[in-house]
Structures are given as C-alpha cells and as structure tokens.
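Asker: In the part that follows, the structures are each spelled out as structure tokens.
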Structure 1
Amino acid sequence: MRERAHARQRLAAGAMLALAMAIGAGNVQAAVAAEEYSVESAKASQSLLIGAAHAGQRLVVVGDRGHILFSDDQGKTWTQARVPTRQLLTAVFFLDDKRGWAVGHDAQVLASNDGGATWSKQFEDLTREAPLLDVRMLDPQHGFAVGAYGALLETLDGGQHWQDVAERLDNPDQLHLNAITQVKDAGLFIVGEQGSMFRSSDNGQSWSKVEGPYEGSLFGVIGTAQANTLLAYGLRGNLFRSTDFGDTWQPIELQAERGPLEFGLASATLLEDGSVVLVGNGGSVLRSHDGGQTFSVRNRADRIALAGVSGLSGGGLLLVGQGGVHLASADGTQEARP
C-alpha cells in the first residue's frame, strides 16, 4: 500500500487520476513473466507517458505498460521500441546518442545501446515491491538509480551489475528518493519525500544530508548552466533555487494568469541555450532565461497534467503526460499533435 501511495504521489505531478489508474495496473502486472515484452499499440504515443530525453537528435519517451517510443523527425511520427517489460516506466536518461537507461516498477533498470530502438533488462528486484524513480549516469560505466523506500543503486560497469548503496545516505526512515541530478562544478544532488535532500562532492562515494527549505515532498531537482546552481521543486508550485550547492535556498515566487501557481511541478529540462523549463499539473509550463531566478508561467488551455519535457529544434517543446505526446511552442501552448 505504501508503494502505491508513493507512486501516486510522485506521479501526481504528471496525471492525477489517470496516473493512479496506471499505477494500479502496474501493480497487477508485477506477476507478468520477465520475458514478456510491452504490447505493441498503434496508440502508444497517446497513452500515459512519464519521461522524455534526447538521444542525440532522436527523441525518446517512456511510460505505462513498458512503452518506449522514439522519433527521428522532432516528434511528428513515433516508433515503438521493443522493450522486455510491461511495467510502468518512470524515467529515462541518455548519456549520448546511443547509450541510454530507463527505470520503473519492480525496481527495473533497462538499457539501450542503439539510441532507444531496442532495450535489455539489466536489473530488477521483485522483493522490493517498489519502483525506481530516476536514473543518472556520470559516464558510460558509473551511474546511480534512486527510488521508493530510500533506494539508491550504483553501477560501476555500465549496468551489468547494480549494487544497493543506500547505507551511504543518512536516511534511517527510508524516505522515498524521487530524483537525482548533476550540478555543474559541484557534484550530485538527490531530493525526495518530506523535503529530504542529499549531496555528494565525490561522485557518490559519500553523501551529506542537507537541511532544505521545505518539509513537503520534492518531486525533482535540476542543475542549471551556472556553476553550483540548482533548482528543487515539488507540491503546490513550490520552487527553490540555490547558488551554493544547497547551503542556502531562495524561494521562487510563481505567478500564473489568475494568481500564484499552486499546481504540483513534476519535471524539468535544461535546454541548449541555457534556459530552464518546468512542467506539472494543470498544464503548467514554466520557462526561465536567467538561470532560474525568474520564470514565465503559462497554463495550457487543455489543463492536461504534464509529467515530462524536452526541447525541440527551433525552440519548441516536447511535452509528455496525460494523453501521451504533445508538441508545443516555446511557451508551452499546443501547436500540433502527432
């Protein structure tokens, strides 16, 4: 029950009731044999999607029922990848145009060496009964995955083996870890349940607990283009910025068209021009051109719940979440649907 509640909370910033239904389905699918592959669907690009990433110029998205799709034409058309799972996938990360990793329920880690066209299963742990929620590779061999019940996994061989290193964190209550990122010229940073924060300056070999500015759940964290600078975000539009790797924090006030933004924030991306984009519930799309000091705020007319974002060539945005893939202009307003 705790896993289902946490996954619902983590993904609420993406799709509220739709995601709750997906999570329920994911738990039922835990009994599916590991050898089974995701079901091919002509409407996969319109199903629940949670994460998005670039594999070079290629776009890759992940979501419900083990769906992974890729596009080589800036999101106009999508091809469904062959994926050895039917579990809900929660995050995807590419180190370059070929090597990528995705994580999800049953503590699964999947890997691709061909830009997301095909995937293999590197790790799963059915006994955890909890999802992994984010993954970050520092180089082709070394990386980390985080998740529910304080899960912290490390690989030193490109994912051939994943080791539980949660004992490195001062997290006796096993608070859920929702996201991990790299901060320029500083190190690694993790955020999670009850405002928990952890940082490492030695590539994850040791971690210190950070006294954060907020006691509610933080859904994500992202480093900006500026050294030592990061943004942490979560429930009810709470957004905080630090320029000293988490020593001090400044709350960022977000003003929507009809007053302060109160929707949960689910995901963020750093674009090639150094601007930062965040998305969340209520069709919220936030964009900053000054390293996260200020943001423009738009709420899409369709008010769809958004769970992931990535950039498109020409300045547009790829948005994923409720209803699948959405192509949008730079401010988040929808232009077309594949």
Structure 2
Amino acid sequence: MTISRITIGFSAITLCGSLFFITPVIAQTLDVAKEGKELNLYSARHYQTDEALYSDFTKKTGIKINRIEADDNALAERLKSEGSKSPADVILMVDAARLWRAQIDGFFKPIHSPYLESRIPTNLRSKPDTEGSTWFGFSTRARLVVYNKSNVNPVDVNTYEKLAEPINKGKVCTRSGAHPYMLSLIGAMIERRGEAATEEWAKGMVTNMARPPRGGDTDQIKAVASGECGVALTNSYYLVRLLRSTKPEDQAIAAKIGFVWPNQQSSGTHINIAGGGIAKNAPHPQAAVQFLEYLASDPAQEYFANGNNEWPVVKSVRIENEGLKMLGTFKAENISVAAIGRNQIAAQRLLDRVGYK
C-alpha cells in the first residue's frame, strides 16, 4: 500500500491500483501521523521529580519527549540563535517575569484550547499580545517570610512593607534584586501600590540589609537559622522541602525558624507561577497542545503538588502533600501574572536607582 497526499483540499489512497478519495478530516489525521509520536521540550524546570510527570505523559499518549534542560536565560539565547529553525515544540519556564519576556521576544505562538481556558484561571495566564501568542501557568508558589524565632517577633514581619521599617534594621536578607523572583515581587508591588511607594519600600530594604544580597532561597533560610539574618524571603517550595526532610541538619534548621504569610489583612501573599506555551515554530503542534492540556489535567496537577511541593492551578484538585498541609491556608494576592511580568523593566530600573544589588 502507498499513501500520497493531494494538495487541493483532499487526499487520495491508492490500493492495488485503484484510487479512493478520502475526506479532509482523514487528511488531517494523516498530518498528525506525519508529525511523528514525539515532542521536543525546552524546559527551565530543573526538578528531578518531574521525570515521573514526563514518563506518565508518554505512557498515556505514546508520545516520546526529547528534552533540553537549561536555565531560562540559556534557553532564551538558544531560541534566539535557532530562530525559525528551532526544533522546540513546548517551552517551560519558571516565573512570570521570564514568561513575559519570552512572550515579548516572540517565542510563543497562539493557543486556543477550551480545555486550558476552562481549567486555568485568567489571572494565571497571559493576556494575548498583538500577535496572539499565549502562555499558561500550571503551578503556583508563594513568596513567604521566614524569621528567627529567638530574636524576631512575627508581628514585626507579617507584611512585605514591614520588612522595610526601622524595627527591622540590620535584620533583612534576600537574594539578588536582579533575580526574577525579586523582580516579580516588586512588579506586583508596583501594580498594587504604584512605582513611587514601591521605590520608598526598596530604599528601606537596602537600609535594613544584614548583608549584601546573595545566594538562593535555601541560603536565606539557613542564614536566618544561623542568626546571620533575622528575617528573609523564600519561595514556599524551598521551605516545604526543608520541613519534609528527614536529615538531622535540616530538622535542626527547621526548629530555629518560623514563617508567616505576609499581608493577610490586606492584599494577600504574593504568588508566582511555573508555566509554558507552544513554541512559535513548533514542528509537532498537535503533540504540543496535548502536552499542555495534560499539564492541566488532574493527574499532572496532583503531581505538581505531591511531587514538587507546588500548588496546582486547578482549584478542584486535591492536595495530599503533608508539607503543604503544614503551611496551612492563606489569602493569596489577586494580581494578573501577566501584569507582574510587564512591570519587570520598571522594577529593575527602580532597584538600580536605590542601589539594591
């Protein structure tokens, strides 16, 4: 049997010398088959626990995943250098600021999926730009305050704003202001408080630093436990990893620190996302849609919570993660992550002006 495709709106199959015409629907099926059962994934998610997530997708669909993993900046440079010849089908990134930048750089293509649009809240996905490129958040994390229980009163650090007040002079530690986690937090503050008020807050943070910003979130938690810092900011999943750890050294750190959900009496705690979209020149677009829809399914959403200590974006999904349960419930900030990403340039300029390294 030989199969050929006629390029005038229908296809033909030749069987034993006889020609049979088939409908455009069947022709579309042939196109899907021609794509091949594979997906090229460019991912900035560096979590080993994601292996089970990807293998489950392959098991359910038969689609093989070819992965390239690197940090967001390296992926962006690779995509720029590859241009229209890029083999990427799906791009996954961590943080709204990075996703927004990827959208502005033209890395994503439009997606219209009723399933994704019904499952993922509007504030956790992009607003289409002039070309309609889109991305979706698939998991969330919160920006918590951790403090040293021996010398800090949690009432003094229960809002982001209080970290910049004189009572916390010489106590505050954060990672670099240039890091997307900080840029997104400040982008959210600009959105709800305005740039002038946020700049005053940033000046107070610089004044209150216990040391120059450095290290990752886990380093901030350890510095609080050691007493080098009195209070610090961290993403929730770093804290949950520590709380779930059975290592004696991690348990010793956990015993010395407390945490608070900031801004519970006002705007709510800042949340961010991990998410992604279909690459602009995806060679396997049908498989790419399947993969993104899979990430919004109940099994994948449960995995984000139970496998990597993140919250699912689909509110109906049950969480069985004991570490997340230890954190309790909280009021989350209700700001569009697209707006947070859009504010990152203003956020960086603001930090530069006040000397927030």
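Values in this text are rule-based calculations from the coordinates and carry no lab data. Every value quoted in this text rests on a predicted model; they were computed, and no experiment measured them.
Asker: For Kirkwood radius over Cα pairs in Å, for residues 99-186 alone, which of 1, 2 scores largest? Working shown, then result.
Answerer: Working: 1: 13.2; 2: 16.3.
Max of Kirkwood radius over Cα pairs in Å, for residues 99-186 alone: 2.
Asker: Work out relative contact order in percent (Cα under 8 Å, 6 or more apart) for each of structures 1, 2, then name the structure with the largest result.
Answerer: 2
Asker: Which of 1, 2 yields 1.04 for Cα Rg over 2.2 N^0.38 Å, for residues 75-266 alone, as computed?
Answerer: Numbers: 1: 1.04; 2: 1.18.
It traces back to 1.
Asker: Let me ask something additional. Could you figure out which one of 1, 2 the value -12500 for helix-only ellipticity at 222 nm (-39500 (n - 2.57) for each DSSP H run of 4 or more, over all residues; to 500) was computed from?
Answerer: Details: 1: -3000; 2: -12500.
Label of the originating structure: 2.
Asker: Identify the structure, out of 1, 2, from whose coordinates percent of Cα pairs over 37 Å apart was calculated to give 26.
Answerer: Numbers: 1: 7; 2: 26.
The read-out comes from structure 2.
Asker: Name the one structure among 1, 2 that Cα extents along the principal axes in Å, for residues 227-298 alone of 52, 36, 26 was derived from. Mind showing how you got there, number by number?
Answerer: Details: 1: 33, 26, 17; 2: 52, 36, 26.
Computing Cα extents along the principal axes in Å, for residues 227-298 alone on every structure in 1, 2 gives 52, 36, 26 only for 2.
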